[in-house]
Each structure stands twice: as C-alpha cells, then as structure tokens.
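Participant: Following this line, the structures themselves.
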Structure 1
Amino acid sequence: MIALLVSIIMAAPGSALKTGGLPPMLLNPDTVVTETSGGLPSNLGSVMDNVVALPGAVFGVGVVDLSTGERLTRNARRRFFIDTPDIVAAAYSVSRHNSGEFRLDSLVRHNTQIWMMLRDGQQGSRERLLAAIIHCGNIEPLQEWLAADYPHTEFYGIARDWEGAPEVDPNYTTVSDCLDFIEIVSDGLDITAVRRMTTNPPLSVELEAALGTSNVVYGWISSRGETRCINLIVSRPDGAKYGITVLTNDLCCASKADLGFSMIWNAL
C-alpha cells in the first residue's frame, strides 16, 4: 500500500477530461474544525486527518452530504489562495439567476449565453470567465455578495496569461465557503444551464481513476504554481450525492492534491 501511494504521488498529473452526464481567518486559522454528521462514514474524520498530514502541501478539506447537508471538515476556515475563482463565479451567477436579477441563458452576444462563458471558464479560459463576471454586473456586485454572506472569501479579479496583463490582487477562499458554493450550485442542477456549465470538469488521470466511470461528476478544478483547488459534486448510482472540497497551497505537485481527494473519495 505504501508503495502504491508513493507511486501515485510521484506520477505526473494527467490531462484527460471526465465525460459527465445529467444526474438520475479567524482567531486561530490553523485550528482543526470538525462538523460531525451521523450520515457520513465513521472513518472519514481519520482519513481527513491523514490527508491534512500529508507532506508537500497545506491542505483544507471538506465533504458535504448533499442529501442531508451534513458536513465534515478540516481547516475549514483557514484561507487558501485560489488562482482561478471559477467556483465563486459559478455560485454567484446561480444565486443571481435564482433571485431573478439575470438569467444564465441570457444572450450577451451573438450565439453566446452567460452559462457558455462560465463553462469556458470552468475549462480554463480566464478571459471568458472574466467576461462572464462582467456580463453579470462586473466585479463590484460579486464583491458585495461575498462581503454580505461569505466575508472570508476575497475576490479581486482574474489574472490573465498574456504579457503585460494587469496585475490582480490574490483571491482567497475557505473550505467552509466552498462547501456553501457547492450547495448553491447543486441545488440548481435541475436548471439545464447550470448542468451545462459545470459538467466535464478537467479531471486528471488520477482523479478519473479514483472516481471511476459510473459516477456523474460536476465541478471545478483550478491549478497554478503551488496551488490546486478541487471542488466537485459527485452523484453515485445508489443515489448518494456528495460535495467534496480539497484546497491546497504550498503544493509540491498537483498529484499530491489529487491523492488527497482520492483518499477522501475512497472513504465514502
């Protein structure tokens, strides 16, 4: 088993995509925060402890049973740098769609709807993700939304990749907030546009192997430098449905974050 884990850690991250379908800082930021739940596996907490103890990264992890709302977390309120805040944009847009401020299927230019831009952002396009935020009222309303309900998540914009692009202050989020964001989007999966903009997250080979082919997967994965953020909604054939968050900073390699996710998923 030790040899297997070492081989997974050392493996280079893959680039294959998952083919999804439709579903059948506080006083002490390093304090371990646990929200117990009767429905989650009894060994899940110890597995999370093992993930957080993995060398080569600073971890924050959490699981929510999307059928009951029960949660289990570690480092839930520690702030983590998130390079591409795709999950933040998705939750904001679904919230605003639900409130009637705008529709995700609104046509913003010829043959382009808001959900399409968010989908492109989920697939890695920084320009399109920023364009979606702009079409949803620009950055200020999103910042106000966060300040009101999710003050530990900070959003300042999206750093672009082209030479000479404007510098952007770093964005931060927490495991606790990400689980809230996951719940917002999960509750909207009955909306076609929400399913379309969250399906087929760019899973690595390691994550594909862990999740298998029988589960329906939605979500977001962003990775750059020493950070990797995995936020997935997974529906199993038996009807169980989980939101799983793995946030990592000071990361040695993407496969270490994927190993942490796989350990948690296997415990479910």
Structure 2
Amino acid sequence: MADASSRGGRRGFLRVALAAIAGALAPGAARAREDAPGGGLKTDGEILRQRVSQGEPPVEPLDTMVHFRRSDDNNGRAMTHEILSLTHEEKGRKSFPWTIYAHLDTHHEEGDACVLCSRLHKYGPGWSSGLHSEVFAHNRAVALGVNVEMFNDYKGKDATQVIGVNVQSIPSSPNPTDVGLQIHGDGGYRRAIAIDSHGDTAIDIRGKFGTGIALNGLQLRLGDGGGIALDSAGEVVVRYRDGAIEFMKGAGRIAHIRMEGPDRAL
C-alpha cells in the first residue's frame, strides 16, 4: 500500500504535467481565437433562462425548451417592438450566409410536422402579416423573396401530394377571404407569373367559381399553333397557324378561315 508521501508526489507530478500541457495548448488556442472570423465570439448581458418574460401575454400550451414572451401597451410614437432580433453581415465573397437555420427529421404518423410555424391574430385595423420578407437587390444575378425547393422519392402506391406552396382557406371561417394569392405593386413586373418547367398541366383550375379566368380587357395570347380546346377531351380545337384560323377535330382540320383579303361576313 502506497504511503501518503508517495501519493502526494504523484499528485504533484500530475499537476506539473497538466500545467505543461495547458501551457503548450494555450498559445494555439489564443491563435485560433484570433484567426476566427470576426475576431472571436463576444458575449455580454444576463444569463439566458428557459423562460424570459416581459409582461404577461397569453400563453399557448407549448412544449418548448426556451420561451420568450412579451406583452406591451404602446400608445406613444409608433415604432417597432421585437422579441428576438438577429443582425448578420457577410462581407466575404465566398460564403453561404444563413442567418437562421432550422432542421427537422420526423418519423411521426399522427400529427402535423412544421419546421417553422407562424400564427397571427389580428384584432386591430393596422396592416399585419404572418410572414414578411423584404428584398433589396443591389447587384446582378438572382434575388428571391421566398425560395421553395421540392424533392420526392416516394415509390409507394398510396395517394400522395407534394406541394410547393399551399394557400388554404379555413372551412369554419364565417366570411370568405378576398384573395388567395395576390401579385401587385406600383413597381411593376416584366412577368407577374412565370412558369418554366414541364409536366401534365401548367395551371389547373378546380372548385366552384363563377368565372375561371377574368382578363378584364387584356389579351389571351396563344402564339402561332397554340389552340383553345372546346371539349374536355381536347379533340375540338380552334387555333391560328400559317395565316389561317383553323378548326380542328383530332389531328384533322375540318374548316379554316384565311386572314388575308377583304373583310367579309361569315
């Protein structure tokens, strides 16, 4: 059995060895902090708790790890009031700057999965938005307000829908909403809606509407060879091609009107 002096000696040796290792690592750690982007992490303020509250707002039954709450009664000068603000600046030329990143892996069979949930209860007449995105393009290439990328590798036979953007009216709403998707603004667009892909149908209108498409005096431009199908099977078609309006049934033309020459009654 080792005596007290030998145990004390071993402890002393360990202290010396650990001190030497720490001395060797410390300069490298300091250099790593100096080399880190932005000069290293700076922290201040109070310790973060699981629940942080300013006021007592209504609380929903949330199973959350960190909960920030805020209740205000502001009647002075109109200004913004935030709960969480993130400011991010990237000056480098090679980077993928993502200010907020959220990732969810789920295998649930009951319930609804949602990576980001936004809920707004509007009680006042002021302008309100569940999600708001502003983009100021100051350089070339692509700038997107919202980008949705879809992927589907399901090989089963069950009915499945993979939808990029879903706008749904709540059935219990006592009044219908005004517009499902609105594209407006005085700045204007070269193309308000651009469809550049492939598939079975570019625009599929279903449901019960008094009018399918209201152009309000604008043109419906098909282009040479484009047709309007008059039946559900797409067999009876009216089109313009090679200087004539053609009436088609299947692949054959059953009548046509030449566009050159004088005006004439039909």
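What follows is calculated from the coordinates using simple rules that are stated; it is not laboratory data. Just so you know, these numbers come straight off a predicted model, no measurement behind them. Cβ atoms are built from the backbone, for glycine too; each structure is taken alone.
Participant: Suppose you compute helix-only ellipticity at 222 nm (-39500 (n - 2.57) for each DSSP H run of 4 or more, over all residues; to 500) for every structure in 1, 2: which one lands on -4500?
Facilitator: 2
Participant: Then there is this: Taking mean count of other Cβ atoms within 10 Å over residues 103-110 as the criterion, which structure among 1, 2 has the greatest value? Write out the running numbers ahead of the final one.
Facilitator: Numbers: 1: 13.6; 2: 6.1.
Biggest value here belongs to 1.
Participant: Let me ask something additional. Output the label of whichever structure in 1, 2 has the greatest value of FRET efficiency 1/(1 + (r/R0)^6) of positions 111 and 231 (r between Cβ atoms, R0 = 30 Å, to 0.05). Show your work: numbers first, answer last.
Facilitator: Numbers: 1: 0.55; 2: 0.10.
Max of FRET efficiency 1/(1 + (r/R0)^6) of positions 111 and 231 (r between Cβ atoms, R0 = 30 Å, to 0.05): 1.
Participant: Still on this structure: Hey, semi-axes √(5λ) of the Cα gyration tensor in Å derived from one of 1, 2 reads 63, 28, 23; which structure?
Facilitator: 2
Participant: For mean count of other Cβ atoms within 10 Å over residues 191-198, which structure out of 1, 2 has the highest calculated value?
Facilitator: Structure 1 gives the largest value of mean count of other Cβ atoms within 10 Å over residues 191-198 among 1, 2.
Participant: Rank structures 1, 2 by distance in nm of label points 7 Å out along Cα→Cβ at positions 55 and 95 and report only the one at the top, that is, the highest. Display every interim value, and only then the final one.
Facilitator: On the way: 1: 4.0; 2: 3.5.
Top value of distance in nm of label points 7 Å out along Cα→Cβ at positions 55 and 95, among 1, 2, belongs to structure 1.
Participant: Here is a follow-up. To which of 1, 2 does the computed value 2.4 (distance in nm of label points 7 Å out along Cα→Cβ at positions 199 and 223) belong?
Facilitator: Computed on structure 1.
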